[in-house]
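Engineer: Structures incoming, each one as structure tokens.
FYI, it's all coordinate maths here, none of it is from the lab. Everything numeric in this text was worked out from a predicted model, so none of it was measured. Cβ atoms are built from the backbone, for glycine too; each structure is taken alone.
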Structure I
């Protein structure tokens, strides 16, 4: 049991400032599996891992979801138990593979990477094991080909090979696969030759302004002056108070006039309605002539933030202040060279790549991380965005309500960052980039191949045992 707890601690630590532990994070769990109940040990590791990484869920639900502290902790525990089932299945399936020292390590790594791909489809996606490699430029060369899952595969392979070497030292030969990122092309980024104005209003989550429009327009004007009136777009974030472009005529006319007068397209977070009482979290595009250009409605909604999954509705209120449960959009929308996705959608590699394949030459992430308070969730969210930029070979502009507004290059480098927790307008450099990475073109080919190969290996190993 202690070994399972150690694995959980390492899986948390790699996203909290100790990424070098990533290749060893699964080793204690793999060591413990043959000595105990594999499913239970994996479940323990996964439960502690998700509880440790997503500890901020408790605070968010207590502050903004109307829960008593003990109920917020209960919700976090239930969430962690549910997510821990992924690791439980991994441990159960990996147990027979541990008996095969020569080919078992690669099958275990494939199983881990493949199961990671299923998190979003089965409820909630967030950090993967591979996200720990975002600061290793040579390692992230894999991401444009395999997505983040290729990095996860290498980390899991290392732990499995080191353990298998106790039975047969030839298992260490699998570590030669670490040379693969080195022989891949170095990440390239087009020099930033464009600028956008990102508005960071710093609205208070507890007491947002009754009239949010004035500071948004005022900061936009300040940003354009700082940019010398030469900005490809002015971008507003998702904010904790409703901005109603479709239904507020006065605001719509003011926004259209602003774009027309400044000759700057406007991209803004807005609340639209599929029907009365069914709000949508949207990105509204207004062109430089002051006309509606397009609207993207968020497809992947935040559990507890925009809807409350069953059976938690009996315990917790929706975090968002918008009346009614949000209705998801049903398609990706790209407006010219701009592809804007919203908040939590940065956790879905296969979804973000669709903006690129549909023509986006720069990615925009509109978000409001104020619900996270000043927790580690903010840095975690940035890590996700940086990996999406690398996978797609695109500059990414991250525009937030109150902090971590930044420009991220197509190699994952943070080029410019606005001061956090201040009302400001930042001039973000970027470049339009064309061409598709292998990952953007073919998606999660590697992850699905890993899952299929891992499951076949498990069946074969069980039949042989």
Structure II
């Protein structure tokens, strides 16, 4: 069997496997390597990713098909673990993750470190391989290399929102018991050249060191929520901690905060000196139930708001009870749901966080309400400060124009209305700009609502729940 015949029959393969196979025919490894070095089209190769300078060979007939991606995934898992860790992280987050977050779920340094490839280079390589793609502020996993049947952006949003919530709770908890220096905690920050979800200096006696001055210890934490974590899920964290132990003289306390672990994963973490921060143990059983509710409501927001809006209200009650109304880190996402609730009884169908595709690019819509004769597309902002001119100009020039084109590709009849809902209102410049556009735009309509208009709409609809939500959670006086 020739090398070409082998690849056509067996599929894409690492050079080590080819050498092992052809050695059975009595050829030396050196002779096989020479043959491999001379190989040319229709055989192609991928180099620079795999340990021991291995090469990934594939026949052009297999390029970009399922067999190619299955074989590439297995090769990365076996011989390029830093790259494979990125695939695992994106799978864990249902195919998506914010660009600023992903480095926390790898064991590649974000700063130069001898004998370790930087995270930025790892990502560039995976993008070139078309394993990872960039989609606005997110990295997205190519579905054909994923073990999941499909990516789920709404579920990712739910997990990300939960991580923000738990991250802030851990920050407050650490401050309250004096574990960390007050107001010194940082999210998505670097320690010992690696990124963590959370870091903070600690001056606890017995942890600090003394040279010419006090050298603080550090609390570092990563957060895994939404799944029962096995040994594969936690491997990036263990690897990262092991490397750091050989690179730094600073004392540090490593936390892994999660809502579920297999026994094997729990044992492995404890054996490696990791502090396991189970949500129900750190904060109580009610917080774990709150997470479940938060994930469910955000993932299935459109359906829940149409069929069972009480589930949304119960979530708000839980938040108010457990965090004393301090939901600032959730305000924007909760406001999307409030606007969605307003339209839920008026429209035919409702989507929260829908992604609009135009020529292979995507933009996210906060609220997408479909009526018999029109679409209403809502941008929802629950900021503390007024929306300024730059924000509304960018909304119209980039997001609105893109979404309009994306919708018109599959529907040329219905009217399209773009709305901007802001709990904090708009600056005078922004209002003048929006009013001018209202008068001059012909292709679609735009509307904008601040505090007074939102309340007027709710009263006109006799939507008492909306009035209550605005008063309790978005600082609007009713």
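Engineer: Give the label, chosen from I, II, of the structure having the highest value of distance in nm of label points 7 Å out along Cα→Cβ at positions 122 and 386. Please report the intermediate quantities before stating the final value.
Structural biologist: Details: I: 2.9; II: 4.6.
Looking at the calculated values, the largest one is II.
Engineer: Using Cα Rg over 2.2 N^0.38 Å for the comparison, can you identify which of I, II gives the largest number?
Structural biologist: Details: I: 1.00; II: 1.14.
Ranking I, II on Cα Rg over 2.2 N^0.38 Å, first place is II.
Engineer: Out of I, II, which one gives 0.00 for FRET efficiency 1/(1 + (r/R0)^6) of positions 170 and 202 (r between Cβ atoms, R0 = 25 Å, to 0.05) as computed from the coordinates?
Structural biologist: That value comes from structure I.
Engineer: For structures I, II, calculate relative contact order in percent (Cα under 8 Å, 6 or more apart) and state which one comes out highest.
Structural biologist: I
Engineer: Computing distance in nm of label points 7 Å out along Cα→Cβ at positions 218 and 378 gives 2.3 for which of I, II?
Structural biologist: Clearly, the read-out refers to I.
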